[in-house]
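Take a look at the structures listed below.
Nothing in this text is a laboratory measurement; each read-out follows from the coordinates by a stated rule. In this text, all values refer to a predicted model and were calculated from it rather than measured experimentally. Cβ atoms are built from the backbone, for glycine too; each structure is taken alone.
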Structure P
Amino acid sequence: MDLKIRNATRDDQKHFVEIYKEAYRGLEQYAYTTNKEIKNYFRWLMGRDSSGVFVAEVDRPVGFIGCDANWFSSFEDRVVGEIHEIFVHPGWQQKGVGRALVAKGLEYLRSEGRDIAELWVGATNYRAKKFYEKIGFREKGSWGHWIRMVLKL
């Protein structure tokens with residue numbers, strides 16, 4: 001597998017929408033469900049921190065991560081590195097794509113001077129939670145149907 005990870009551009013929106021919908025099939029309670037919402041979400045991620053949005057490609061896009069080095073965490077009471085989003089096309093899951101995306105995202109957050117990464121995962125998204133725990137994220141509370149996870153960088 002020849003995996004490449006690069007910064008996303010506005011031209012990646014179509015692939016973002018397609019892969020997002022596939023990746024969140026069965027987890028719709030944690031996802032945007034209309035094309036319009038997903039497009040707006042992509043634009044929001046790019047607007048928050050375009051340098052922190054990456055796409056994984058194996059001949060074509062297969063996954064995305066959206067990181068934000070400018071996120072103020074009310075839980076930490078300071079700016080942290082936030083992983084707003086990560087998803088991989090189901091056909092490419094469990095092949096190292098997600099782990100490579102997270103590694104790239106954490107590398108970016110460190111390069112921006114962040115020493116904490118945080119993310120939120122759906123309370124019943126056990127597979128994702130286990131994935132984050134394997135990387136070193138630890139549960140640090142919850143809010144509604146979301147669990148907050150933190151990793152010291």
Structure Q
Amino acid sequence: MIVVSNTSPIINLAAIGKLEILQKLYEKIFIPQAVHYEISIAGKGKPGALEIEKLEWIEVKEVTNHKLVKALQMELDEGEAEAITLAIGLKSELLLLDEPQGRKVASNLGLKFIGLLGVLIEAKRKGIIPSVKSIMDALMTKAGFWISHQLYTHVLKVTGE
């Protein structure tokens with residue numbers, strides 16, 4: 001399965017020491033150079049920076065359609081624009097993306113995407129994690145990941161917690 005990720009899922013899972021969830025679910029993750037830059041250079045010393053340099057299952061790929069990246073940057077930041085462009089270029093089966101505007105653009109382009117909470121739901125269903133609640137709680141307290149009360153409750157209901 002070809003999976004491309006934007007910055008948010010990687011840094012937030014790294015912040016709580018749960019980055020391995022992505023490997024267990026998808027085996028390999030591709031990120032564009034802009035996402036690599038956001039995490040390892042602009043985010044030097046922050047969660048995910050060391051991990052993406054060391055982990056062989058996270059692979060940096062260069063986008064080739066620079067015109068599409070520029071067009072998408074009218075609405076999105078460079079990381080999102082490159083992640084979407086890379087997903088199209090690799091014919092990825094899944095794009096990991098949390099930002100609402102990025103998800104809207106990805107949807108308009110016919111891409112299948114999932115956010116971090118969707119990743120957690122999938123991980124729970126496949127028996128990779130025993131509890132979604134503890135991870136959501138850690139994401140909110142340790143990583144500063146915002147989850148509305150309504151969405152938090154919905155995820156717990158969907159996962160039977």
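If you work out mean count of other Cβ atoms within 10 Å over residues 23-30 for P, Q, which one comes out largest? Walk me through the numbers before you get to the answer.
Numbers: P: 13.8; Q: 16.8.
Top value of mean count of other Cβ atoms within 10 Å over residues 23-30 goes to structure Q.
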Quiz prompt | Structure with the greatest value (metric distance in nm of label points 7 Å out along Cα→Cβ at positions 87 and 103, set P, Q) | solution = P
Exercise. Name the one structure among P, Q that helix-only ellipticity at 222 nm (-39500 (n - 2.57) for each DSSP H run of 4 or more, over all residues; to 500) of -10500 was derived from.
Key: P
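Can you tell which of P, Q yields 0.40 when FRET efficiency 1/(1 + (r/R0)^6) of positions 47 and 135 (r between Cβ atoms, R0 = 25 Å, to 0.05) is derived from it?
Values: P: 0.40; Q: 0.95.
The read-out comes from structure P.
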Quiz prompt | Label whose coordinates, when Kirkwood radius over Cα pairs in Å, for residues 15-62 alone is calculated, return 11.6 (choices P, Q) | solution = P
Exercise. Consider the structures P, Q: one of them gives 19 for relative contact order in percent (Cα under 8 Å, 6 or more apart) as calculated from the coordinates. Say which.
Key: P
